[in-house]
Structure P
Amino acid sequence: MKKNIKNHSNLLKLFSNKKVLVTGHTGFKGTWLCLWLELLGAKVIGCSVNVPTKPSLFEMIKPKCVDVRADIRDFKKLSSIIKKYKPEIIFHLAAQSLVRKSYKKTLDTLNTNIIGTANILEALKENKFVRAVVCVTTDKVYSNNETKKTFKETDSLGGYDPYSASKAACELVVSSYRDSFFNIKDYGKQHKTLVASARAGNAIGGGDFAKDRLIPDFVRAILTNKKIDIRNPKSIRPWQHVLEPLNGYLLIGANLLKGKKNFATAWNLGPEQKDVKTVEEIVKKLCKKFSTIKYTIDKTKQPHETEYLRLDISKAKKELNWKPKWNIDVSLNKITDWIQAYQQKKDIRLLCIKQIEDFMKE
């Protein structure tokens, strides 16, 4: 416990007054990250094309940041933003992040996720003051043959659906730029930039209103007093509270800022194996907390989604000194608290701050 407190004390010292660019800052994870960076005293610049959902967590809590609207597919605009604000570190979260949407908006998904990531890294060649970049991908980057494999960072990349394929391609882009232009062998000589990627599991938490995701669908069922239809009830996912991967991103970024070259690599960030649950198990747990809500199983034919996902997080535990703090039951309790506060029209910003502070105290 003392080690974790010490880690966060170091984060406070390291990010205080640092210029930090967060792409995708108006999204679910981006908003939580901006608020956390605000509490750490960072000078946050957010870059997003728009506010992706209505309602919007970003509009509820209004994290203190420079709010820039730009499309990461526009290299010239993106490069000018980086040049203007001169961030020392970039957390790249902007993406088309929905599997089902990727079947309908395939080219948008590929362009946003692959070219957008390449634009971020290409801009670093011109703006050499950026010292660290954490590119966020997903647990779905691995070549998954449904063999119930627990994936390590060294496993082969792949992707059945366009979203997964685009994120696997992001990993290849990151690796290529790191080897070609930001090679750790040349760090401190030809460049001063370290680049890492982070592959997180299914992030859940208060404030997610995206379409076609389990927790937001459940929240909408509560707010409208309707049943929730669930797809793929037996699908297994590495569920984790949103603060878990964000904690990992911050720790990775902190080590990159310190010039620790061995952290410029890929990282898995997921829950303990006992918290890897099926979709139906999660819904049943939530229905116990909200007894008026019932669920049905949608048996219509659905686009293909990976059935079985597990991440090996031993590397992050050993080398990053990161580990999950909130198990699935605590995570669902935090989500329940958030939903009830939202229903009662309480101050959501204060609640989110309290949850971050509670997490940091663990």
Structure Q
Amino acid sequence: MRSAAPSAEPFLSNPRWNPGAIEPRSSDEVRRFHETLPDYCVTPLVPLPTVAARLELGSVLVKDESLRLGLPAFKMLGASWAVHRALGSEHRDRPRLITATDGNHGRAVARMAAFLNLPATVVVPQGVSERAIELIEKEGADVRVLDAPYDEAVRRAAALSDDDPDALLIQDTSWPGYEDVPQWIVDGYATLFDEAAEQAATLGAGIDLVVVPAGVGSLAHAAVLFGRTRRECRIVSVEPVVAGCLQASLAAGAPTTVPTGETRMAGLNCGTPSYLAWPDLERGLAGAVVVDDAAAADAIADLKALGVDSGPCGAASLAALRILATEPARSHLRLGPESSILLLNTEGSDAAG
């Protein structure tokens, strides 16, 4: 794993982008499972015509995940499916669920544990707000706070799992030898994209570009797999400027670790890309954007004025689009007055990230 300093450029066009042929993708089983959970409903797809007009684009649609399966973020989609699959494959009697989180994933794992009457331990790194920790504790989890960055929290959670023969590690990043659960988490996110495609078609819109907030890259991985099923659909990730590990990895042509800093986009404050996701991200991301907290804050205010409740991570997609709609990104991505853009509002203002 290489290391790199943060980039000074907000947009990087991926020189190795090669999405390949259209690939069939079956996610019916995942969606049927989600439909059995309490509070399941299709989340809104909100047109933003004033944003589209201002940026000289055909349409801008935001998939609003500010309320998903009873929580203010999309993460329950992946956590619920992964826990379901892990329990089915392990056949353990009331295992403890263990994970590391910088917010929403840990709360989702804790909520799924409570739903199944299972114990849960959630390891939290530095920089996560007291409010986020409180929300996870209210789900009934044992929360352990580290004075260390996210990558170290993941290592600590894995060690706790190794020390407990009855534990199940439900982590949304991966490393050699730990790939099944992270893949199930990625698979769980397919429901979000399937819903969005159906909703966009109902509105008479295609999806030419998806702007996806990215931490370790699991949601971006799901976006890339979705993009492969649609001709000319491009996927661009957005990260905090202080934690641009995907942008650095694309620039280096190899998985790259970056030092992380302080950011309001706590759920994206990750320094190392997922081992499982990287091969598909390297070929499937058309580019990567980094944004700062001020740009995310402006986007929160603009989305609120348009009736969309968003936290910093979710608003990052709109902040990124403002960069992508200008040169040189606009030409690289072939954006114009006919282009249809899908933004992912991954969390509401009451999220844990």
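No value in this document is a laboratory result; all are computed from the given coordinates. Computed from a prediction, not measured in an experiment: that's the story for all the values here. Cβ atoms are built from the backbone, for glycine too; each structure is taken alone.
Here mean count of other Cβ atoms within 10 Å over residues 123-130 is compared for structures P, Q. The highest value is that of Q. Quick one: Rg/Rh (Cα atoms, Kirkwood Rh), for residues 195-234 alone came out at 1.11 when computed from one of P, Q, so which one is it? Matching structure: P. When FRET efficiency 1/(1 + (r/R0)^6) of positions 83 and 283 (r between Cβ atoms, R0 = 35 Å, to 0.05) is computed for each of P, Q, the one that comes out at 0.15 is P. When relative contact order in percent (Cα under 8 Å, 6 or more apart) is calculated for each of the structures P, Q, the largest result comes from Q.
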